[in-house]
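Below, each structure is written out as structure tokens.
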Structure 1
Amino acid sequence: MLVAPSILSADFGNLSQDVKAICDGGCDYVHVDVMDGHFVPNLTIGPVVVEAVKKASTKPLDIHLMVENNNFFIDLFAPIEPEFISFHIESERHANKVANKIRELNIRPAVVLNPHTQIDSIEYLLQDVDMVLLMSVNPGFGGQKFIPSVIERASRLKELIEKRNPKCLIEVDGGVNKQNIELLKNAGVDIVVAGSYVYKHPDGIKSAIDSLKV
């Protein structure tokens with residue numbers, strides 16, 4: 001299992017240190033949540049802060065857009081050269097066009113589904129993306145409780161991926177911990193996002209990341 005800790009749970013007063021801590025702790029990606037205060041009721045960070053994250057990180061960035069104007073934010077963050085930029089299917093009428101734009105910028109495109117968005121709705125987009133991110137909480141805030149139905153959703157998605165684009169990865173974000181990590185792995189999940197679990201783990205960041213690498 002690959003692990004992408006979310007810096008949403010970091011101490012922004014010591015952000016550089018907290019980014020280095022997850023990289024030194026063995027993470028595979030640094031997950032960056034970008035929220036616009038419109039698509040979700042929270043406002044997070046812009047490119048100036050993400051540039052600082054990139055400088056502090058020794059691992060590739062995984063940028064998750066929770067925004068209404070995807071094209072605007074893609075143009076803002078593309079110069080930082082993340083590995084992934086993911087956008088919500090619920091906020092985009094022209095998903096194929098947006099995925100192709102991200103790829104043309106030499107960034108791997110990913111699409112995100114909220115907990116109650118039908119998996120089948122992206123079947124014909126799978127050939128255009130490198131990853132699907134399934135939300136296992138409602139987007140907008142860290143520290144929420146895991147929604148168990150994501151396990152069944154991941155299994156269903158895995159079936160579609162095997163049919164349409166076997167190289168496409170599955171990522172899950174929200175409420176991930178050592179109690180549900182085996183279930184996620186068995187459902188075919190490749191990458192997990194964890195914020196508060198990693199940064200607030202009683203045994204430290206490295207122990208938290210190690211516990212997810214099943």
Structure 2
Amino acid sequence: MIVDDEPAIVDLIKINLDLEGFETKACYSGLQAVKLAPVFNPDLIILDIMLPDLNGFEVCKSLQSLSIPIIMLTAKNDIKDKLYGLELGADDYITKPFDSRELMARIKTVLRRIDKYASKDETTLTAGSLTINMVERRAFLGDEEVILTPKEFDLLQLFCENQRKVYSRENLLEVVWKFEYIGDSRTVDMHVQRLRKKLGDCSHYIKTVFGIGYKFEV
């Protein structure tokens with residue numbers, strides 16, 4: 001789903017996606033995106049920040065429960081805007097003007113990351129009361145599903161697959177977010193905080209290693 005109020009931008013992205021065999025849906029305002037996303041249920045959303053009605057950050061907040069991967073596309077190049085978008089659960093961030101080839105490469109990278117475990121024989125991970133279905137990308141505490149954003153799921157799965165391994169915030173930014181450390185750990189800390197809240201009584205599985213980062217241990 002392409003969300004941008006500039007028809008020329010929407011058409012450019014749509015043409016490139018069509019050539020790659022993707023089915024597309026265009027939205028030209030934030031409210032339209034919030035209404036249509038649950039209906040269209042896209043595999044990925046390309047989301048502009050400067051939108052009529054609701055801005056991209058507000059749209060990202062509204063769609064968190066759907067766990068749809070989001071690439072933010074905007075003219076804003078401020079590092080604070082990038083970090084805020086990532087803290088809200090966006091999977092990637094690209095600024096205008098952009099190269100269509102780079103955008104397509106980022107789209108494919110995000111989609112590969114979402115589906116990267118589909119070919120594994122082992123489909124589930126179990127850690128204490130937590131069970132993760134890697135094919136369906138769903139997490140459960142006992143019989144109750146834990147609703148996670150794509151980045152929260154990636155982070156939790158990395159922890160579960162590497163119990164007791166200590167990760168610095170820089171490591172987590174590189175492995176989960178796929179970009180080099182840029183001097184601000186708030187993105188990681190915010191996601192860990194939200195993950196702990198969603199894990200409830202099992203929040204202690206994610207342990208803080210003071211002065212370094214985090215590890216997962218049951």
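When helix-only ellipticity at 222 nm (-39500 (n - 2.57) for each DSSP H run of 4 or more, over all residues; to 500) is computed across structures 1, 2, the figure -12500 traces back to 2. Computed over structures 1, 2, Rg/Rh (Cα atoms, Kirkwood Rh) reaches its largest value in 2. Of the structures labelled 1, 2, one was used to calculate percent of Cα pairs over 20 Å apart, for residues 44-107 alone, giving 22. Name it. The read-out comes from structure 1. If relative contact order in percent (Cα under 8 Å, 6 or more apart) is calculated from each of 1, 2, which structure is the one that comes out at 14? Checking each candidate, the match is 2.
Values in this text are rule-based calculations from the coordinates and carry no lab data. Keep in mind that this is a model prediction, so the values were computed, not measured.
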